[in-house]
1. Could you tell me which structure in I, II was used to calculate P(r) over Cα pairs in 5 Å bins from 0, in percent as 1, 7, 14, 18, 20, 18, 12, 6, 3, 1, 0?
2. Of the structures labelled I, II, which one yields 15 when relative contact order in percent (Cα under 8 Å, 6 or more apart) is computed from its coordinates?
3. For the read-out helix-only ellipticity at 222 nm (-39500 (n - 2.57) for each DSSP H run of 4 or more, over all residues; to 500), a value of -8500 was computed from one structure; give its label from I, II.
4. A value of 0.75 was computed for FRET efficiency 1/(1 + (r/R0)^6) of positions 53 and 221 (r between Cβ atoms, R0 = 41 Å, to 0.05); which of I, II is the source structure?
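We did not get these values from a lab; they are worked out from the coordinates using the rules stated. Everything quoted here is computed from the prediction, not taken from an experiment. Cβ atoms are built from the backbone, for glycine too; each structure is taken alone.
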Structure I
């Protein structure tokens, strides 16, 4: 059986080349205006960790593409846990279609967006994937930079005879479990120090719609299932 690691490593090396040529070169001047002498180094790591970081002493941006990440994005079941897959589907990148090519090209854009976010001073402790980050990532896709990244990665893989599938696949949906909640169930949930009470009027896949009861009558809430807890139904409704 062919060892998939060498091919995955070659793909990672191509991702590095494409990131430097297609994404970094047009933006380098803007980045260097903010920190003079800034440079970029891309590498392939041995694990699954994929990230951007900046070393201020060397004024060097580093992007690492994890070998195991690249392998994982070849199969629908192992790709499902990655943020890049959710971003493609939820934000409509590459037409919302998932494939190994789309996932790896988007990964290049995702990590480069972190580089631009850092350079703009919009990356904060505890707030990494914030609205500033997604404004940058959206712009990479809307401007055509992401599509050029995708096309170049596909071309490079073909020229080096490295398999890189563009065939669309669907991520597996989580098994649908019967909801533990029903309409008219009496529930309670907390928000900060306050506790709310109500009655379920609609059961959705991830939330329940709750009409307030008692002192909360006249209010309606949409509550995640994980926040709900059951309470005893009063003998007489207030």
Structure II
């Protein structure tokens, strides 16, 4: 079921190497309580009534593995396709965007290694993206942040009341994110997340309250925390 007759797709990039995990398999396929992290993530969007289709992006040499051991194993009906990623995250997301149905209204982009996103966050992302065209989920930082120079000498202490730690999903109107990505490939723009592209090309991005549980599993310590959440 779409959201107010608007078609919603989610692109899930999961092509990262996960070097900080110190594992011999990519972090998306490490198991949490007997189930791959990526499967936990897809579950949240498969079960959300407003999501119409899911595009999974994984490493080229893992496409078949992902189809067989994730999509087929758990019988995901909303996964339209599994595509191979590119050299950088930007290239991987773009490969996913190209597979999204052309009649889509809203696209969410969500990290494959962020399995604790809630229905509420997904729904808020869709609702606010319909209003603002570009959104990002995050939480206010708890710690004081210091800006340092190359010699690790403190240069500035920003007011933390204005600082948020960014999560996913990040939501966009279909037209805006596809235009931004196409332009960024042409311009060879490097970004660390999708909303930076929207900002770079002059679009306002609305911040949405996420959750401190909506962690990205990056290190072995995150695995322990994730098992507690489950």
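1. Source structure: II.
2. So the calculation was done on I.
3. II
4. The read-out was computed on structure II.
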